1. Please state which of the structures P, Q yields 5.5 when distance in nm of label points 7 Å out along Cα→Cβ at positions 25 and 185 is computed from it.
2. Can you say which of P, Q returns 55 when percent of Cα pairs over 27 Å apart is computed?
3. If you rank structures P, Q by FRET efficiency 1/(1 + (r/R0)^6) of positions 73 and 241 (r between Cβ atoms, R0 = 35 Å, to 0.05), which sits at the top with the largest value?
4. With mean count of other Cβ atoms within 10 Å over residues 33-40 as the yardstick, tell me which of P, Q scores highest.
5. Here FRET efficiency 1/(1 + (r/R0)^6) of positions 65 and 193 (r between Cβ atoms, R0 = 25 Å, to 0.05) was calculated and came to 0.35; which of the structures P, Q was it taken from?
6. If helix-only ellipticity at 222 nm (-39500 (n - 2.57) for each DSSP H run of 4 or more, over all residues; to 500) is calculated from each of P, Q, which structure is the one that comes out at -23000?
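Please treat every number below as a calculation from the coordinates, not as lab data. Treat the numbers as computed from the prediction; the structure is a model and nothing was measured. Cβ atoms are built from the backbone, for glycine too; each structure is taken alone.
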Structure P
Amino acid sequence: MAELFRIEDLHLSLPDLYRKPLLGPPPRIEILNGLSFTVAKGEIVGIVGGSGSGKSTLGRAMVRLLQPTSGRVLFDGTDITHLSEAGLRPLRRRFQMIFQDPMSSLNPRHRVGQIIAAPLRLHGVAGAKTRVAEALDHVGLSATMAERYPHELSGGQRQRVGIARAIALRPEFILADEIVSGLDVSSQAQVLTLLERLVADLGLTLAFISHDLSVIRRLCGRVLVLRHGAIVEEADTDRLFAAPQAAYTRELLAAIPLPDPDQPWS
């Protein structure tokens with residue numbers, strides 16, 4: 001399959017504001033340490049790791065919400081590593097992000113229709129009302145939802161609105177960062193099924209960030225395992241679960257909770 005993303009020797013450091021000296025700049029913390037991998041068009045790749053592993057920072061660097069310190073990020077053959085915001089703007093509609101907490105990423109003062117239409121208007125896309133209705137339909141929400149406010153929706157519905165906002169621009173790539181971690185098991189399963197369908201129906205490429213390998217196993221075809229800002233293992237999902245090579249991967253697998261044998265099935 002053709003490549004959509006190519007990441008080459010990616011490094012990213014951030015100022016350590018907790019150790020800021022009285023004079024001079026604060027020391028820097030290395031968050032990403034020389035990551036290299038590719039993402040093929042149409043692929044669902046999982047990025048997994050514990051807290052502080054750098055997975056969310058990696059995702060934000062891929063879509064240039066953070067600028068790498070060194071290395072390269074190529075999107076569909078274009079080097080976007082150090083593009084200015086003006087240079088990135090035509091590309092931003094081609095890659096979108098879904099955030100973990102919809103209550104903090106959805107404007108509480110705006111109705112759902114306004115929220116989904118906002119990026120369309122930002123990019124000068126015509127026919128915003130029609131696009132909003134299409135996006136709501138794609139995520140399984142009725143057109144009447146466009147008149148509601150975020151606080152009037154359930155957690156699962158709010159996350160669907162976040163997905164609708166991301167797909168309204170008809171992007172090629174979506175980064176989903178821990179988007180099911182705050183949902184109950186039933187809502188998690190529904191959102192994962194929705195993402196699978198959208199990838200197939202809309203021809204999307206998806207990078208799915210999670211700390212939960214059981215969720216990754218359900219959705220992703222390939223997995224990158226991160227620890228301390230480096231990739232410790234990269235493998236097809238089936239092989240990773242059958243024969244993990246890295247000790248850290250085995251630790252993550254061992255942490256997956258087992259079902260309670262005394263819990264009756266509903």
Structure Q
Amino acid sequence: MKRNVLAYPYIAVWLPIFVVVPMLFIAYYAFFDNGQFTLEFVKSLREPMYWNVILRSAWLAVRATLICILIGFPVAYMLSKMKKSAATLLSIFYILPMWMNALLRTYAWKVLLADGGIVSVILEFFGIHGVSLLYTEGAVLLGTVYNFLPFMIMPIYTTLMKLDKSYIEAASDLGANGFQTFIKVVLPLAKPGIVSGITMVLVPSMSTFAISKLLGGANHALLGDLIEQKFLLSSTGYGMGSILSLILLVLVLISTAIMRRVEKDNGEAEGGMLW
């Protein structure tokens with residue numbers, strides 16, 4: 001009962017003021033123009049330009065999430081197999097950059113990838129000349145992975161650290177080799193951490209705009225960039241910006257619901273297996 005009391009300030013104050021009221025404003029501007037109900041902003045979404053940006057944003061988020069899994073899981077797995085003191089020391093290398101503002105970290109990549117930057121100089125040293133790295137789709141993907149990779153590593157590492165070692169020992173006693181143990185035991189039990197990591201990477205990757213603006217430029221604008229442009233630069237910005245914000249909200253809710261469903265199904269499956 002006492003724990004529920006601590007949630008009252010959030011439910012009574014924070015949630016209405018900072019979540020409900022802003023969402024009501026967005027819904028209002030999406031369907032009202034000068035106080036008159038309108039569907040013009042919704043009809044404007046038929047323009048291919050908007051859907052190109054939406055699909056590009058979703059595709060970038062999916063690719064960034066997959067790359068984060070491919071990099072983050074092996075790192076988290078190796079950390080979980082180390083001694084706690086060594087794992088803690090190595091964890092500093094990917095946690096320390098998070099103490100710096102994400103915008104500054106992205107600016108650093110802009111300097112590194114620019115013509116004449118460190119990466120360009122290294123490529124020229126190996127005989128690779130004339131490669132444009134900045135203001136490309138690859139640069140945006142790199143910046144997204146770099147900024148969100150720690151959010152994939154941490155939940156997977158936490159899950160693997162809590163993994164009951166008796167399952168691994170039982171698999172070994174039953175004749176499973178290392179690869180079979182990893183596929184049949186470790187990977188299924190690590191699913192909660194993987195799902196949490198996907199949620200923490202996929203959702204913000206869809207709404208990012210500073211990364212694409214700094215590393216991708218105008219030719220690689222994402223949904224977040226388009227929303228910002230509509231709100232700040234367009235005469236009808238509040239209406240179109242609100243509609244695009246609602247679309248982004250729907251995409252986030254869909255992805256979150258899918259992840260929750262997968263996590264729930266995984267929990268039920270584990271419960272049946274343990275039973």
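1. Working: P: 4.9; Q: 5.5.
Source structure: Q.
2. Details: P: 42; Q: 55.
Working through the options, I get structure Q.
3. On the way: P: 0.75; Q: 0.40.
Greatest value across P, Q: structure P.
4. Working: P: 16.6; Q: 9.5.
Ranking P, Q on mean count of other Cβ atoms within 10 Å over residues 33-40, first place is P.
5. Details: P: 0.35; Q: 0.95.
Of the structures listed, the value fits P.
6. Working: P: -10000; Q: -23000.
Checking each candidate, the match is Q.
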